[in-house]
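Next up: some structures, all given as structure tokens.
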Structure P
Amino acid sequence: MGSRVIAVVNQKGGTGKTTLTMNLAAGLARRGRTLVVDADPQGSAGQWARMASEDRPFAASVFAVAGPLDRELKALRKDYDHIVVDCPPTLEGGAVTGALAAADEVLIPVLPSPVDLWGSVRMGRGLEEAKLKNPALRPYIVINQLEVRSALSRAMKHALMEIDIPALEQSLRRRAIYRRSALEGCSVFDLGKPGEAAAAEIEAIIEEVSQ
């Protein structure tokens, strides 16, 4: 049986795409062989993994790829149970189109503001084109950096209704522990009690997407 491929995409930078990629991959690595494909020219996923200490290497393998990904991912499926692709911040180019052509799910991290959500309308159009080539593709919005003890505003809920992409029930709260995991080249699963709440969020996202 081939692996499951999850693409993490947003045309806008600064939405927490790599943070979601790396922590999601670490959670999936607890379930099986997991690979992160770093398709972003900025190489943030690779840099994250290189920050790891020798006695605590990053939980998943990280592999940098430039250019079309559909063939690369097809070849990699046989060696891994889970592949998470950190895509460039664009909807165009071979890396993104290849990732969407090969992915089972696509996660779109979005900051909790109506402006950012409305900016995802264009993303929805791009995904409709991708689904012509990959009808089984399942897209989800992930609300990221939601303030602790806050909820989606009425304006944000209205914006979500205008986007033809379902949002996951589980969001990622704005937590300093996510930034710490990047600085230490690890995941929130490696940070003990301080990382427990964040790890529970990642686990909930994995479970929700797996349904």
Structure Q
Amino acid sequence: MKKTMILLAGYPATGKSYLCKQILEKYPQFQAISQDDMKEALWDEYGFDSMEEKTKLEMLSWTKYYGTVDEKMREGRMLISDYPFSEKQKGRLADLAEKNKYQMITIRLTGDIDILYERSRSRDLDPSRHLGHLVSKYHLGDEMEDRSRADCIVTYDIFRERCMTRGYDTFELGTLIEIDATDYRKIKYTEILEKVGSLLKE
């Protein structure tokens, strides 16, 4: 089986995390690496009192992320990661793949922005969503009863601008598999898993 890293990319709120779980169930030899998990752990450990401090922790989480990817690649692990990847991350990931001789597979999920925004807002308002995503000041233990009043909650205009200008819908590294995630019921997960399996054997 070829040394492989799968990147679940594309617009936010397209079900990347769900697809990640499906792939891990089918191919348990893969190990998930999550920049979001690293970032949330840093938020809980250090907290932040301004957007400047929050940004610094974001940058630190990427340093930890790339270091972890490099370490796991040197160990020969099969890797999977989900994030709205863009050109910001492409060069570094391409360099790591080349250095460690890894096959890259990009599964890019896009869809109708209006529908995806409603999903994104529902996710942000869900109490299980880490509060740090929604505020400019956070420390472990903070709570917010009415999340719709959070000062960093993503509005429709911001969501659309990010989707249209950040290259989420054009990111590609290695072999590309494209998915329209507008309607989850129409996604053919079995076919996707079979396609991944065939690429692992090539």
At a computed -12000 (helix-only ellipticity at 222 nm (-39500 (n - 2.57) for each DSSP H run of 4 or more, over all residues; to 500)), which of P, Q: P
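Figure out for me which of the structures P, Q the number -0.57, -0.64 belongs to, where log10 I(q)/I(0) by the Debye sum over Cα atoms at q = 0.15, 0.16 Å⁻¹, for residues 82-169 alone was derived from the coordinates.
Details: P: -0.57, -0.64; Q: -0.74, -0.81.
Answer by label: P.
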Label whose coordinates, when relative contact order in percent (Cα under 8 Å, 6 or more apart) is calculated, return 26 (choices P, Q): P
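Name the one structure among P, Q that FRET efficiency 1/(1 + (r/R0)^6) of positions 50 and 154 (r between Cβ atoms, R0 = 41 Å, to 0.05) of 0.45 was derived from.
Numbers: P: 0.45; Q: 1.00.
Checking each candidate, the match is P.
Once distance in nm of label points 7 Å out along Cα→Cβ at positions 26 and 42 is calculated for all of P, Q, which comes out largest? Can you show the working numbers first?
Details: P: 1.9; Q: 3.3.
When distance in nm of label points 7 Å out along Cα→Cβ at positions 26 and 42 is calculated for P, Q, structure Q comes out on top.
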Structures P, Q, by Kirkwood radius over Cα pairs in Å: label with the highest value: Q
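Just so you know, all these numbers are worked out from the coordinates, no wet-lab data involved. Just so you know, these numbers come straight off a predicted model, no measurement behind them. Cβ atoms are built from the backbone, for glycine too; each structure is taken alone.
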